[in-house]
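> Just below sit the structures, each encoded as structure tokens.
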Structure P
Amino acid sequence: MSDYSFKNELLHWGPSAEADPPTLADSQSYCRRITRSHYENFPVVSWLLPRKWHQDFYNVYAWCRWADDLGDEVTPDLAQQVGKTPTELLDWWREELLRSYAGEARHPVTIALTNTIHQCKIPQQPFLDLISAFQQDQVVTEYESWPQLLDYCRRSADPVGRLVLYVCEAFTEERGTWSDSICSGLQVTNFWQDVARDDDKGRIYLPREDREQFGYSREDFNQRLENDSFRELMIFEVNRARELMLAGNPLISQLNGRLKKEIHLFQLGGLRILEKIEQIDYRVWTTRPKLNRSDLPLLLFRAMFGK
């Protein structure tokens, strides 16, 4: 759907909202609308997962979408209208989450989420970690080291995998650890894919220590040079991302049915992006590798038949 406007939603359902809390049915419908308005980011739920899990995924996705938009989509003018900065709005969203756990939800997303939280026995921590990461985005624009970047991934990517496992009634601590590896691998793969896009936004995810290790200076970075140092740096980072994703293979081996295929499909998509980075000889400054329709049949075949 194309009628979704976060600005309008924030003005209507934000901290100053005066509307009465909606019913559970209306709240669930609201979450479906948000998810379907961003269908390009959430296509698998429509056919790969059993229908019994669809609404819970809609609820979780809508919560994550709101959190992400509060961090990224609140312009200075919109912040002035609502009287809060993005960091303050994320504080408010944390409070709304805690209200959900206390049985006092009043926002349509958290009303719907309350039902999912109780049915799927989801703890607070994955949601709190995501808010922490979105707030970090407000103040941190460059990463010094690989451990610092992985700590960010632990809070920005890993919670999503854990939420999937909880919704699908498949979570254990061991599976959570394997899921973390796949999710962190996918996150850094996205960073290597989007070096240029992130730089346009004033963000640098290639760790400073790694750049220095391969002799890729800040001046080289600012000039977006695709020299030998950059190539060696990207070979190193691509290999690390692949190792992370493959370290999660035991999770795929343990799961069954459609959930197994879904998680395998996402992993294969990340691995395919890394292949495409290699195919363009790591020249991600000038070419953004991405999946296209021609990749989907191969990925589906590999996911369905374990190839």
Structure Q
Amino acid sequence: MLETTHFLDIDDLATDELTGVLDRAAAIESGADDARLEDQTLGMVFEKPSTRTRISFETGMTQLGGHAIFLGPDDIHLGRGEPLSDTSRVLSRYVDVVMTRLFDHSDLEEIAAYADVPVVNGLTDDAHPCQTLADLLTIREEFGGFDGVNAAWVGDGNNVAQSFVVGAAMAGLDVTVATPENYGIDDDVIAHAAEYGGEPTVAETPEEAVADADVVYTDVWISMGQEGERHEKLAAFEGYQVNEDLLSGTDAKVMHCLPAHRGEEISADVLESDRALVWDQAENRLHAQKGLLVELLEEAE
């Protein structure tokens, strides 16, 4: 059971709670835990579309014996004609847990402030903690734990990167980061990761970052809503593609949270190679979120 009411950032979990959620997820995946959420309902509020987030949450809730309701931007008055506070209070009267996928993190915080049920961050422009749970579960499964495992982040210091470096520090995973100038992980996020004893190493080049890496992680350079920056970002990220040339001389596995832009941040041959953990990583969204939902709703009962 968790002490936190909401899961807005990865470190809303204490370090032992993070381990507990991963343990619960692994147990549910293996069939060793028959947790059920009978007659419980998940309200899924989507301002931004997604493949993995919707399917993994909806399927997970169904497999746990509960029910999920998809609420897209055309289905409810999210910020249009009704304050977020009112939407949140009404949802709390209908459902047992709310998952939101939004642009602004401040909107998520407002929803959580007025909710009487747990709120889960399915993604904002600042953070993607559910993805980090799946990432850590994947690494733990692949390497048998986190001790002695070196991870590298290559590319944009975006929301996925920011949640990952904090979650990695909490788990005791060493991370080296290589990002272009002006696209790095926020200094306060790096400092926050250091509070858990795992300050990420900032490398000068992608080659330096991956030299000792057991796993290399990347994500798209042009995120949803940044299409107008495409030309500028492609120029800035030249040399940051995760490809066989970059990985030559290493046995590193490769992670990507998907969707991937083949030929931009990652080459097609690497994505389709035996190095890729991306499909296990995608599947683990389902298992990790089931573990999280069970832990949150058991505490809320």
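> Given structures P, Q, which gives the highest value for Rg/Rh (Cα atoms, Kirkwood Rh), for residues 177-280 alone?
P
> If percent of Cα pairs over 37 Å apart is computed to be 17, which of P, Q is the source?
On the way: P: 17; Q: 12.
Answer by label: P.
> Kindly point out which one of P, Q the value 22 was derived from, the read-out being relative contact order in percent (Cα under 8 Å, 6 or more apart).
Values: P: 16; Q: 22.
Traced to structure Q.
> Taking log10 I(q)/I(0) by the Debye sum over Cα atoms at q = 0.14, 0.19 Å⁻¹, for residues 225-288 alone from the coordinates of each of P, Q, which one would give -0.48, -0.80? Before the final figure, lay out the partial values.
Working: P: -0.49, -0.73; Q: -0.48, -0.80.
Checking each candidate, the match is Q.
> Matching task: -13000 is the computed value of helix-only ellipticity at 222 nm (-39500 (n - 2.57) for each DSSP H run of 4 or more, over all residues; to 500). Pick the structure from P, Q.
This figure was derived from Q.
Throughout, read-outs are computed from the coordinates displayed, never taken from laboratory work. All figures in this text were calculated on a predicted structure; none of them were measured in a lab.
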